[in-house]
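*Asks:* The structures considered in this document are given below.
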Structure 1
Amino acid sequence: MSSKTDHIVAHLFRTEYGKLVAILTRIFGAAHIQLAEDIVQDTLISALDDWSKNGVPENPEGWLMLVAKRKVLNELKRNKMKREHHLQKMQNEYSPEEIGTIFFENEIQDSQLRMIFTCCHPDLNTESQISLILKTLCGFGVKEVANALLSNEPAINKRLYRAKNTIRESNLLFEIPEGKELESRLETVLLTLYLLFNEGYNSSVGDDIIKKDLCLEAVRLTKLLSTHFRENRRTSALLALMCFHIARFEARIDDHGGIVLFEDQNRDLWNMEMIEIGMAHLRSSLGDSSLSSYHIEACIAAEHCSANSFESTNWKSIQKLYRLLENFKPNAIIKLNLAIIESKFKGYKASLKMLKDLAEEKELKNYHLLPATQGIFHMKLGNYNEAIKFLEKAQKLNPSAAENSHINSKILECKNSLSS
């Protein structure tokens, strides 16, 4: 297959993986998530083999659904599942005709919602819930899950194994909860989609700065939640936040695929229609007392999107919002943002003093953006030797390939300034 075809196939597999796993888990029951994943992987392997010979079909999504359905029926006919799982029965006994209807679009969406809430069952801890939903519903690889959760691959593999084992032994139902249980599990669902979007927007693996597939998948699932739970204002707030970030996609990458810092972005490239959609979602998220961190982050993004230039940004309002956000979820990353914003009021020297103090925070010991920011601020003050020292430190903390390239360009800029 050509590189263009490879890209199409990779995009398709990413977006269809979660749908297929959700449908098959509905058929086999939550206890057999691994079986569902195995059949989906087998379906994707069949697609690669067939499409490499015959080309990508006109309706590749339909092709995958049809092949997956055939494999399900074959699995049931062979009765292999009952033998391999000690004669355990499926959650539901479906006829071939009923299985066909489960592949209809409205049933696919229902299956995905059930899958989301099954993964977020209270019998699982929060880390396992998030890992499972990223892996099974969103098609993340184990490495991507590890990066999104600031963990490592062996730990994630163990977490996924334990989570699936808990689901199997607890015989959890594949359903959407109601009442108070729905409210608590919805919080984890929203956090998972938030992490999914962040991994796409600030990609931690590969050469791409933005993985648009992941961002758009997060938006799709959040919209799915928003459609079914219209009264939940946090869902609308999260959707608004995503829209504001998506609006800046094109301005965030230069012609060579490099990072463009926020202050250097060409605002003419911002998608004003998407910003308006974000504003509409933000307005619909307001109106009651259920303020959340998603509301505050959406308001911060809205302030940025409303400014005509970087210089005219309402930094005082953004500072207040970050302080409010710190009350909701206090952590070192928010302190780092507040230290950066302080430069707008007291200058870079004052910010550098705050950043130096933050270097003692345990959460920031291996966080490359702290020394990278210190390096950039020293550059702005003309302290090029100090800047190089911090930028090189940032490189040793495993930034993404795109971030590393940007840091390299800044080091070169410092060296050129020293030699001129």
Structure 2
Amino acid sequence: MNMLDKFFKLSQHNTTIRREVIAGFTTFLTMAYIIAVNPNILADAGMDKGALITVTALTAAFGTLLMGLWINVPLAMAPGMGLNAFFAYTLVVGQGISWQTALGVVFISGIAFLVLTAFGFREKIVSAIPHSLRIAIPGGIGLFITFIGLQNMELVILSESTLVTVGTFEEPVVLGLIGLAITLVLEARNWRGSILIGIVTTTLLGVLFGSISLPGTLISIPPSMTPTAFELDIAGAFRWGLMGAIFSFMFVDLFDSVGTIVACSYEADLVEEDGSIENISQMLGADAIATSVGALLGTSTTTTYVESASGIEEGGRTGLTAVIVALLFLAALIFTPVISIIPGYATAPALIVVGLFMFKNLKEIDFSSFADLVPAFMTIALMPLTYSISMGLTFGFLSFILIKLVTGRATEISLIMWVIGVFSALNLLLTM
């Protein structure tokens, strides 16, 4: 105990081993759904689902251990929601590039992120983006992954006349809606692990109704990572047409990780009197390192999870909380036979609920200001409608610059924003 107290500075942070362990279990339960959801999404890009289960758990464990052992903070990491959808549906399915090349894009974005962090540019980029767009971006991503969730449960299907329409009430729709209702009710009652409970319940109902076959065994050796590990194509990702994609990964991860770190740092008393956050550069560096390692193993961008706040609320204040989360991710690997049978309609409610969480902060946008409303609206609307996060970002940035120019307020556009605008215009020209 003395060794743990000394290493994690438990007494200094006014916490105990028991409190940190409980906090670790709480955080794990609220984010364990990613072990099932991430493989289901990336499998749509043609990747091996079994390997993805192993890679998802290992990447989450690695990134979270960085936070716990290197920086001593109660934050957890895993492949990011929204970013995995961008990887699978925008890059691979939408643009038709191979998943190996897409992994190369993720790897390059992680290295570039690390360089930007080392020189302190990440904080400058954050401050250059207008507040309305900072709020609109997660809202648009939330709407996008909700749309994907509705498709996965077949509530929204293809229509030749109207592009999309409501599906028929067959088993995937019915069970998916039951899972969604369970998740929402539990979430409304503040149950820990509500998303995970919803996934498990929906899967059990699928087994009960005969649409899912039980695995031959409950535990086994984790599937090999060979189908995805070190298969990335870095050289193929180094082409001008993918510069916009690299920028989009960097940009989305930037605001995702910074926003989560700031919010959780206030909860965990990691903010100094002058408003600065203790060890934020190291946290952002860990985020970038985990992204690059994840790409090497075979998954999309790894980011800091806002679900870390659930463990912090339970009293987690040090890296011991993160270490417990990482160990639980590793322990989950032996249950891959069970995880592998979870269907898309069972994880669809998780996508919808996470999308709901990402959408709720839109109230902070000043909708009475046309200059704020238009860029935010373009960003939010075009992400799901074009099936592309980067296209929503592109139109959001360009519309912001255009409005400032035509209203004679060009001086309000920072140099960094001009650079972002140029990249956005190039992305538009190269993809249309």
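*Asks:* Here distance in nm of label points 7 Å out along Cα→Cβ at positions 118 and 382 has been calculated and equals 6.5, so which of 1, 2 was it run on?
*Replies:* Source structure: 1.
*Asks:* Matching task: 18.0 is the computed value of mean count of other Cβ atoms within 10 Å over residues 38-45. Pick the structure from 1, 2.
*Replies:* It was calculated from structure 1.
*Asks:* Hey, another quick one. 1, 2: which one has helix-only ellipticity at 222 nm (-39500 (n - 2.57) for each DSSP H run of 4 or more, over all residues; to 500), as calculated, at -20500?
*Replies:* 2
*Asks:* Output the label of whichever structure in 1, 2 has the greatest value of distance in nm of label points 7 Å out along Cα→Cβ at positions 54 and 358.
*Replies:* Ranking 1, 2 on distance in nm of label points 7 Å out along Cα→Cβ at positions 54 and 358, first place is 1.
*Asks:* Could you figure out which one of 1, 2 the value 75, 53, 40 for Cα extents along the principal axes in Å was computed from?
*Replies:* Of the structures listed, the value fits 1.
*Asks:* Also, I was wondering about something else. Quick check for you: by FRET efficiency 1/(1 + (r/R0)^6) of positions 182 and 246 (r between Cβ atoms, R0 = 41 Å, to 0.05), which of 1, 2 is greatest?
*Replies:* Structure 1 comes out on top.
*Asks:* Output the label of whichever structure in 1, 2 has the greatest value of distance in nm of label points 7 Å out along Cα→Cβ at positions 198 and 342.
*Replies:* 1
*Asks:* If relative contact order in percent (Cα under 8 Å, 6 or more apart) is computed to be 35, which of 1, 2 is the source?
*Replies:* Going through each structure in turn, the value belongs to 2.
Each value in this text was obtained by applying a stated rule to the coordinates, not by laboratory testing. These numbers come from a predicted model, not from an experiment. Cβ atoms are built from the backbone, for glycine too; each structure is taken alone.
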